[in-house]
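Input: structures, listed below.
No value in this document is a laboratory result; all are computed from the given coordinates. All values derive from a computational prediction rather than experimental measurement. Cβ atoms are built from the backbone, for glycine too; each structure is taken alone.
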Structure I
Amino acid sequence: MSGRDAILGALRRSLKRQAGDDAAVEARLKAYERGPVPARAQLEPTAQVDLFQAMAEEHAASLTRVASAQEVPGAVAAYLKAHNLPQRLRAAPDPELDALPWETQSLLTVERGRAEAEDTASLTGAFAGIAETGTLMLLSGEDAPTTLNFLPDTHIVLLKASQVVGPYEEAWDLVRAKFGPDAMPRTVNMITGPSRTADIEQTIQLGAHGPRRLHIVLIEDGA
């Protein structure tokens, strides 16, 4: 018996499980059983997008809607200007972000790659938006460095209306459809509003463990 077998055997005995129970556990894990879904998450697509915006703003995020991807650079530049931030952005090396017409914003400098200590604002895409709680689901990868989600003080996220789902379960269905039932990305980040804490005297402080600003640019792609 290997050390691994000994440890797993001890765990099995403490849980009062038999060796034959493994198949039942495996079957349950693959069943993807649904939990209770709040009524507010059971809406038609347009209403889901409206709910996502309302819930995101309730959690101190801001959101700008644009009609097409062509308007994204202008919306990003306008947000930075409105908050008196440098016209400089660290963007994920994502082909979809690269294809945006950044040349229309001559004062805006866009650099690609992982976040650096001096970066004040970052731009990433999102894998999904969850209307139930106004939450963004972001997946790590070569085109989506996780440092961009947490290191800069301002995080700007590009989201399409067609990426908005109702409950969390639908977002996880999309992950499984993309990667297969037995694989996952290295990191899945669920982001609801900017970073905050109330550890000190129960007073909310933004930016405690990550960005103090979360801004979402939502493309109304009509899907």
Structure II
Amino acid sequence: MSRLFEQLGAQGFLLGAWETVFLTFASTLAAYLIGLPLGVLLCVTDRGGIRPIVWLNKIVGFAVNIFRSIPFIILMVALIPLSRALLGTSIGNSAMIFMLVVAAVPYVARMVESSVKEVDSGVIEAARSMGASSFQIVCKVLLPEAKPSLIVGAVISTVTVLGYSAMAGTIAAGGLGSIAVTQARPSNAQDVIWLCVALIVVIVQVIQEVGMLIAKRTDRRISKNKRAKAQRTDSV
């Protein structure tokens, strides 16, 4: 096993895997810093939301839908001038993270909106009856109640961003996608391509398993069912 890691490290695959993980998580984290409040805004201002502002919801939703409808490879090319203007470069990891964030924010916003809308309206009404403000309902009711669904959405978003990051090689950024483009494609080295694919599959599986485990542990419904079963067992 150690010899295998030495070979992967010598050929740059471990560095490529690390760069892929870095690009993915840095971009997803930045996208959630923007997309999370944006998704909450879409939910809160929608018809039937806790603070309906239909015109604002329509404008934000329209902008989100526009960016969601653009394929990433086209969006990446379109963002090259903006990346050069803001970052001083349109190639490399910094430019790739910027482009991934722009592509992921609308996707994250819709995922968050969907998760928050799953919260039982009865819980919201109970908070309102206790005099909670809209901000308190969002922070203390909507987000905590939607936490398991938000985590599942974060896992899906992370895997989606990981898929986008495979195009990093087209703008001279790092990662396994870059190895596949720069090393494998010119010489048609199928073994290099499939090794990159295998490493990406491993990364995806780790993200999926860890994310689902966290989601299950934060799900209050599962915890309540476990406690109920334990009480029934004790009573018997």
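Comparing Kirkwood radius over Cα pairs in Å across I, II, which is largest? Evaluating Kirkwood radius over Cα pairs in Å on every structure, the highest lands on II.
Set I, II, criterion distance in nm of label points 7 Å out along Cα→Cβ at positions 38 and 142: the highest-scoring structure is I.
Once distance in nm of label points 7 Å out along Cα→Cβ at positions 70 and 166 is computed for every structure in I, II, the highest value turns out to be that of I. Hey, helix-only ellipticity at 222 nm (-39500 (n - 2.57) for each DSSP H run of 4 or more, over all residues; to 500) derived from one of I, II reads -8500; which structure? The read-out comes from structure I. Taking FRET efficiency 1/(1 + (r/R0)^6) of positions 46 and 102 (r between Cβ atoms, R0 = 25 Å, to 0.05) as the criterion, the largest value within structures I, II is that of II. Taking distance in nm of label points 7 Å out along Cα→Cβ at positions 118 and 150 from the coordinates of each of I, II, which one would give 2.4? Structure I accounts for this read-out.
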